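Some structures are shown below for you to check.
Please treat every number below as a calculation from the coordinates, not as lab data. Please read all numbers here as calculations on a predicted model, not as lab measurements. Cβ atoms are built from the backbone, for glycine too; each structure is taken alone.
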Structure P
Amino acid sequence: MNLLIQDTMTPEQTKKFKYWQTRTIVVTMVGYALYYFVRKNFNTAMPSIEVTFGITKAQLGLFLTLNGIIYGLSRFINGFIADRVSARKVMSLGLALQCAGQYRIRIQ
């Protein structure tokens, strides 16, 4: 924490600041881990997808390539959106949409 800010804060404000600082970093880390888990679990399912649906390795490779490109573009575009909208809303909406998508895939 910046010394100038620390000097102007009361002990109660400092305590509150540290609480929210810790809470923010923990929630961010958990949220990112969930995003990463949802994005990376496809590799585990690939052998089963090949057998069940008769999809070739070339088709899966094309899908993974396009998935990576779309993911990269979405990070760029969503960065602009996140700069203009509350980060809490963006993170919550993103996780909710991923959960809904995973649930929809699961029940099919």
Structure Q
Amino acid sequence: MSLIQKYLSIVLIISIFFGCSMPKIFQVVVNQGNLVDKEMLNKLEVGMTESQVKYVLGTPLITDTFHLNRWDYYTSVAQGTEIYAESKVTLYFHEGKLQKWETDIPEDLEEE
């Protein structure tokens, strides 16, 4: 084996070793959707108009084409492939007035 081949093979082995052991590149924390908190949910009242709800919570992330009386607010906080927080709030309207809402935000987080 010539001297150049030895050097190239050493450089290749070192490159592979350090390439696999490099720390992860910085990944940005991404907030997606509507950030809905306890304070916002506490302002909701049955009978509010759609415009009043939009004022309190913002424009819904999802307005279902097939169910116009249902609005979904989805929140996701992730960094790379790791999801730190995920929540969903669903509001139901009847004749333009808020009828009820459902959330999967844990009770202990709502009371903070």
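If you line up P, Q by distance in nm of label points 7 Å out along Cα→Cβ at positions 13 and 61, the top spot, with the largest value, goes to P.
Here Cα Rg over 2.2 N^0.38 Å was derived from just one of the structures P, Q, and that gives 1.90; the source is Q.
A value of 16.0, 44 was computed for Rg and Dmax of the Cα atoms in Å, for residues 45-92 alone; which of P, Q is the source structure?
P
helix-only ellipticity at 222 nm (-39500 (n - 2.57) for each DSSP H run of 4 or more, over all residues; to 500) computed as -8500: which structure among P, Q? Considering all the candidates, the number was obtained from Q.
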